[in-house]
Structure P
Amino acid sequence: MDKEEMIDVLDENGVKTGEILPRSEIHKRGVWHRAIVVAIINEKNEILIQQRTADKEKNANMWDISAAGHISSGQDSLMAATREINEEVSVNLGFNVEVKEFRFMYSFRKEQIFSDTFIERQFYDFFILRQNGLCSENIKFQESEVQAVKFITISELNKLRQDKELVKRDEVYDVLTEYLFRI
């Protein structure tokens with residue numbers, strides 16, 4: 001069995017408290033912690049989205065941003081972003097994603113209560129990763145986490161939002177829409 005991910009506990013201002021807890025305890029106790037969200041965009045300004053598996057604890061079968069995940073204890077946001085892309089969505093094109101390729105967009109905090117034993121209190125760091133030459137057929141994904149991937153336009157993303165088929169990350173999608181309309 002895999003060792004459970006250990007995560008730094010934060011205070012309500014995003015400062016590490018010095019306490020480190022297993023991922024399951026983080027959500028059970030509803031303590032603040034940090035996560036990353038990454039939007040991968042190709043040269044056509046299409047966004048890579050992934051469909052979560054049916055057995056996910058939250059947002060099962062929903063479409064989601066390119067990659068998202070917790071920041072493990074001892075990691076920074078860029079290390080976590082690189083790790084999540086390599087874990088969830090690995091590109092089979094013969095190149096590696098490097099830290100310098102990420103564009104930091106902004107940080108925000110969000111609270112969501114899914115159940116009495118699953119409470120999310122997270123600070124998110126949102127990044128954009130532009131990669132040319134990507135197409136869905138060349139992307140391998142972690143089948144235990146993801147059941148499908150595809151590239152879509154910002155209009156298609158907003159339609160998925162409207163139809164409530166996309167994981168609710170309005171803070172990310174609003175900034176992403178603004179970014180894509182500026183370039």
Structure Q
Amino acid sequence: MYRLSYSKIYRTLHWAIAISFVLLLITIFLRMTWMNKFHVSDILQENLTERGITLSEEETILIAKKIRKPMWQWHIYMGYALVGFFAIRFLLPFMGEMPFRNPIAKGLSAKEKFHYWIYIIFYILVTISLTTGLLIEFGPKVYKKDLELVHIQSIYYLVGYIVLHLAGVLYEEIYKRSGLVSRIIGGNDLSN
């Protein structure tokens with residue numbers, strides 16, 4: 001069985017991208033749950049009311065946004081890091097590293113074609129997410145709401161991709177005993 005070996009550049013970039021995605025998902029999760037502006041506003045309202053202080057819902061939402069702003073800045077920082085990592089990913093094939101696989105090349109198995117198509121779709125979706133994120137930050141504000149609608153959908157493909165990716169890795173590791181995890185962590189094939 002042919003086993004891919006992964007260079008240090010490949011492994012480093014793989015884990016940098018993976019860690020960036022996890023940190024992005026954490027900030028999204030926090031923003032949707034505990035750090036949700038309405039949730040934080042309700043906590044503020046309840047505690048202020050107990051102390052005899054009255055603020056409007058708009059005022060407590062404004063405070064809630066300020067409370068969670070430093071956390072949300074990390075989402076933006078991770079987005080910038082991911083832009084850099086993907087720029088490197090797209091440049092590496094021109095330097096002889098990490099070539100993109102062609103899903104319509106002759107002689108590929110159905111599994112290989114599926115695998116390569118998944119990566120192409122993933123790269124396209126990430127590019128859309130990164131582009132909309134950058135345009136939200138730096139583009140014309142007239143399009144901000146529309147861009148946010150597209151950008152927010154990123155969570156669905158990202159979680160789906162992560163689940164599919166981990167399921168594929170577990171399948172290869174458990175059923176094929178391919179040593180994939182050893183190779184992507186240390187570059188060595190420890191399965192022999």
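None of the figures in this text is laboratory data; all of them are computed from the coordinates on show. Values in this document were obtained by computation on a predicted structure and should not be read as measured data. Cβ atoms are built from the backbone, for glycine too; each structure is taken alone.
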Out of P, Q, which structure matches -6500 when helix-only ellipticity at 222 nm (-39500 (n - 2.57) for each DSSP H run of 4 or more, over all residues; to 500) is calculated? P
Distance in nm of label points 7 Å out along Cα→Cβ at positions 133 and 165, calculated, reads 1.3; among P, Q the input was structure Q
One of P, Q was used to calculate distance in nm of label points 7 Å out along Cα→Cβ at positions 101 and 141, yielding 4.6; that structure is Q
From which structure (P, Q) was FRET efficiency 1/(1 + (r/R0)^6) of positions 5 and 149 (r between Cβ atoms, R0 = 30 Å, to 0.05) calculated, if the value obtained is 0.85? P
P(r) over Cα pairs in 10 Å bins from 0, in percent was computed and gave 9, 37, 39, 14, 1; which structure, P, Q, did it come from? P
Computing FRET efficiency 1/(1 + (r/R0)^6) of positions 53 and 69 (r between Cβ atoms, R0 = 25 Å, to 0.05) gives 0.95 for which of P, Q? P
Matching 73, 24, 15 (Cα extents along the principal axes in Å, for residues 29-108 alone, computed) against labels P, Q points to structure Q
Source structure (of P, Q) for relative contact order in percent (Cα under 8 Å, 6 or more apart), computed value 26: P
Determine which structure produced the value 3.6 for distance in nm of label points 7 Å out along Cα→Cβ at positions 85 and 117, calculated from the coordinates; the candidates are P, Q. P
